[in-house]
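Derivation of every value follows stated rules applied to the coordinates shown; laboratory data play no part. Everything quoted here is computed from the prediction, not taken from an experiment. Cβ atoms are built from the backbone, for glycine too; each structure is taken alone.
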Structure 1
Amino acid sequence: MPYLRVIQTQGEVLVIVCDSELLGKKLKQGKLRLDVKESFYRGTEANIKECIAALRKATIANLVGSIVGHAVKAGIIERENVLRIQNVPHAQLVSI
């Protein structure tokens with residue numbers, strides 16, 4: 001089950017979603033690096049439906065793991081904007 005964290009600040013809604021098994025991992029591939037720090041990515045356990053609902057309200061999002069595929073299916077993230085680092089999907093979203 002993924003972790004979901006929502007931070008509201010200065011008119012922005014930051015949504016962070018990460019697969020629980022990725023917490024604490026350091027992913028590296030070529031020049032790409034992603035440190036999945038618990039201090040940033042750990043939130044509360046949530047189901048996919050809850051994560052997608054939160055992402056629909058996000059002005060900024062940071063996604064790591066299986067949620068990326070769900071966000072693509074939901075039309076929140078475009079497939080061509082997904083990075084893979086050590087075969088782990090990663091995407092960011094900024095709404096303007």
Structure 2
Amino acid sequence: MAIFKAVILMLVLGGLIGVFLGIAGQKLYVKPDTRVEDVLAMLPGYNCGGCGNPGCAGMAAKLVEGAMTVDKCRPCKPEAREKIKAYLAEHQEA
């Protein structure tokens with residue numbers, strides 16, 4: 001009988017914790033920032049290091065932060081530069 005009570009207690013406790021975690025997951029959800037991935041997709045992807053970063057991912061992060069301008073990317077075509085500038089101007093963090 002004691003084992004039966006322990007099993008029921010663990011099932012109830014597990015259910016309560018599951019409900020709590022489910023509610024907390026919805027209330028505390030943070031929407032991911034996809035701007036770095038979006039800008040990275042617009043860069044040429046050569047990972048040449050000409051901008052002073054070890055690769056295009058580093059440059060994309062700095063572009064989103066506003067710590068660098070897209071003009072530092074030498075292999076980037078002018079049309080792509082304008083596209084990146086427009087994207088960053090449109091998707092500034094509030």
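The value 30 for relative contact order in percent (Cα under 8 Å, 6 or more apart) was derived from one model only; which of 1, 2 is it? Computing relative contact order in percent (Cα under 8 Å, 6 or more apart) on every structure in 1, 2 gives 30 only for 1.
Could you figure out which one of 1, 2 the value -5500 for helix-only ellipticity at 222 nm (-39500 (n - 2.57) for each DSSP H run of 4 or more, over all residues; to 500) was computed from?
Computed on structure 1.
Of structures 1, 2, which gives 6.1 when mean projected area of the Cα convex hull in nm² is computed from the coordinates? Derived from 1, not from the others. Could you tell me which structure in 1, 2 was used to calculate distance in nm of label points 7 Å out along Cα→Cβ at positions 32 and 80 as 1.7? The structure behind it is 1.
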